[in-house]
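Following this line, the structures themselves.
Please treat every number below as a calculation from the coordinates, not as lab data. Note that this is a predicted model, so its numbers are computed, not measured. Cβ atoms are built from the backbone, for glycine too; each structure is taken alone.
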Structure I
Amino acid sequence: MLNKFFEISKRQSTFKKEIIGGATTFLTMAYIIFVNPSILGDAGMDKSALISVTIIASVIGTLLAGVWAKVPYAMAPGMGLNAFFTYTLVIGHGVAWETALGVVFISGIIFLLLTVTGFRTKIIHAIPLSLRLAVGAGIGLFISFIGFKNMGLVVANPATLIGLGEFSPTLLIGIFGLLITAIMEVRKVRGGIFYGIIITTIIAFFTGQIHAPESFMSLPPSIEPIFLKLDIISALNLSLIGAIFSFMFVDLFDSVGTIVACSYEAGFVDKDGKVKHVDKILEADAVASVAGSLLGTSTTTTYIESASGIANGARTGFASVVTASLFILALFFAPLIGIVPAYATAPALIIVGVYMFKNIKEIDFKDFTEAIPAFLTIILMPLTYSISTGLSFGFVAYVLLKIAGGKAKNISVLMWVIGALSLLNLYLSVGFVL
């Protein structure tokens, strides 16, 4: 019955592939269980409650992706969006966190309406193929950069912005884990990325870099301090329109970029370049965002780490059910999951980056009206540490260069709108004004 419902055989997959893929996705994104509470906690929210809320929001979004959209994508509170919530809106502009949750709720409702009317789907299909391919390559570079950073190979440098990190024991373990993972991928070992994370963690344990937790299980913290505490009335203040737009824009292009990139990796793109299942994926994304705001967390979005599970063979929604199940277990085993260090999951991010970058060969670099926007999209994602910023520069450049090249007629009406919104997003990124 499960085979038929999730179309596992039809998509040329197996239960083993789906389980390994779902587990791999979970391990590469499990950091959100600890990072999200830390960031939102700075806004004055209860950190213990945030642990449970982060997990529950991830379970809801991921199950929607798996059971409703039937795709191997995972969802959780978005990185970047949580930082915007805390450091820009709450701390930077003095907005109460309850009001900020109201802003998230309103942006989610508008997002849902745009999804139901099909506008979000039209946006995806209006994006030129070269930019869609660039999105995957750019996100590949971006998550690889995150992987190198988590490993400690790349560090901040006041003179050159970034530089080579010191060769500490943890960095050497991470590099060894990357080598092991790469060898298994070269040898086509099924589940190589997943096994690489496990092996790297075991090495870290036996070399004394990590230790067994004091307890392996704990009861989930209560969500009462932040559940349904959003202030929608205050969020309707006209001065917060800019904040609502910013949440919408970042979530729109982060989720669209991730969906497009993962869809290419999973084979969900037809010969005309259209993404299959996109309507339901976007609906799941929108509903998850609304649910997350009610629970007490910032905007929920589709996670690029889903690509790690896809790279390990996941092709159906059953993988997302596995990921969601592991999140549920995390409610009781958070101390044990916490011993998996960032440098153990870093090799997975780097290898996935390689997988996502490979489609760059399909971009027509002979046509500079296509090549330059694609290049800007790819390079600016990691350099600005923002998927949406890379997309915005690419969209704006595409419109301007098509005009300069006498090809304005090739720009669709919707692409004109996207270009204008991208320009506005860049302006808001430079100076957000309430």
Structure II
Amino acid sequence: MKNNNNATCSDKTEWGKDVFDLLSWFKLDKTKNAKVLVVGAGALGNEVLKNLGLFGVGHIIIVDFDQIEYSNLTRSILFRPEDADKGYYKAEVAAKRLKEVNPTIEVQAICGDLSSGVGLGVYRRVDVVVGCLDSVWARILLNRQCFRMNKIFIDGGIGDLEGYATGYQLDVDCYECHLSEKEKMAAKTSKMSCSGVATINEKHGRLATTPVSASIIAAVQAQEAMKIIHKEELEAGKFTSIIGKIFKYNGAFFNSAFYNDASEYYDDCIFHEEWKDIVEIPYLSANTTVKDTLQILKSVLEVESVTIKLINDKFVDFLTSRNENKKFEVMMPVSKIRDHIESDEELEDLAWREGWIYQNEISEIDENFPYQDLSLHQIGIPYFDIIKVTHDKGISYIELNADKELYKTILNL
């Protein structure tokens, strides 16, 4: 059959041209320049990423610390059996496959935790954050990180044949305000964040999900992210957002779905904090030693002394077995303690037999910190982070601006 189309397969055209142009609200330049942080690359994350990639969102950062397992293959379009064979990281494989779907976009993987592995400098520069998480504690941390940088957080969750999507924004709706104190404490304990306690006795069971529920909820999340990217169109009333509302889907009974107001926002919640007036120090990096950092801060801020507050990830220098009176030097942030215990046969055995192991946590870094030659990264501060510093003049927020080179392309810096 003769093809009357003069274009060939090798011709390069702008992604989405003559397709998305037909949408009354779609702006190609906004989408190409948009920056989206997707936290979680499992079932939901795969579908969100696929949709954002097909839309041509120009800059996507994927965050996940998990490795691919065979159980992921039933509902994750970007993963293959060989990925599970080799134990590849979800974020790295998802980034690679998304580039195969749309080679015109920039994608970067971060194989780490959403707080200890991703600096606030990244959150500060994205347009919207999409959460595809499976734990309450992770959502609490993501909500706090987004609020500090005044970024919208589009959350999603799935079960068997159901799911939900909602949006959180400073001064509108807060994930943490929806939780009871009991729920917060249970979430915190499950992630070993309680001061001085490290438990590994409880193994959480898996929640059964389906590719259908993941597809439906992720589609809503991606759609809401596109609305935030098209801020002017949203404000002009071309559509409404899900912020302060909730979309619920139930596929078990007549594929029912409903959408209603669900805002919870209490003025006394201490985590409704926005970090403003951020000071960018171009020669300060997470690789800088504690000693040098303190000197730099005193010089830049023109103060006599400073204290760095470890907000998300305290530093642990040693673990102690109470009953057997043994001390183990670890020198790592709290977020790495569980994996360390589980990888050490003696520590894991003690944790099982004694029920807990005491961890010595340090939450403030000043001139009395005994490990001055450690780098900020070694004590748990991620690259391109924004650190909270107290001093005799008050509080300052300092960006480790030298680290922006790591994200120069993906954040279009």
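To test your reading of the models, identify which of I, II gives -0.62, -0.77, -1.05 for log10 I(q)/I(0) by the Debye sum over Cα atoms at q = 0.12, 0.14, 0.26 Å⁻¹, for residues 172-235 alone when calculated. Among I, II, the structure yielding -0.62, -0.77, -1.05 for log10 I(q)/I(0) by the Debye sum over Cα atoms at q = 0.12, 0.14, 0.26 Å⁻¹, for residues 172-235 alone is II.
Given a value of 0.60 for FRET efficiency 1/(1 + (r/R0)^6) of positions 220 and 332 (r between Cβ atoms, R0 = 41 Å, to 0.05), point me to the structure among I, II it was derived from. This value belongs to structure II.
For FRET efficiency 1/(1 + (r/R0)^6) of positions 28 and 228 (r between Cβ atoms, R0 = 30 Å, to 0.05), the calculated result is 0.45, so let me know which of I, II that is. Structure of origin is I. Could you tell me which structure in I, II was used to calculate relative contact order in percent (Cα under 8 Å, 6 or more apart) as 17? For relative contact order in percent (Cα under 8 Å, 6 or more apart), the value 17 is produced by structure II. Here Kirkwood radius over Cα pairs in Å has been calculated and equals 21.9, so which of I, II was it run on? Working through the options, I get structure I.
helix-only ellipticity at 222 nm (-39500 (n - 2.57) for each DSSP H run of 4 or more, over all residues; to 500) was computed and gave -8500; which structure, I, II, did it come from? The read-out was computed on structure II. When volume of the Cα convex hull per residue in Å³, for residues 100-355 alone is computed for each of I, II, which one produces 206? It must be structure II, since only it matches.
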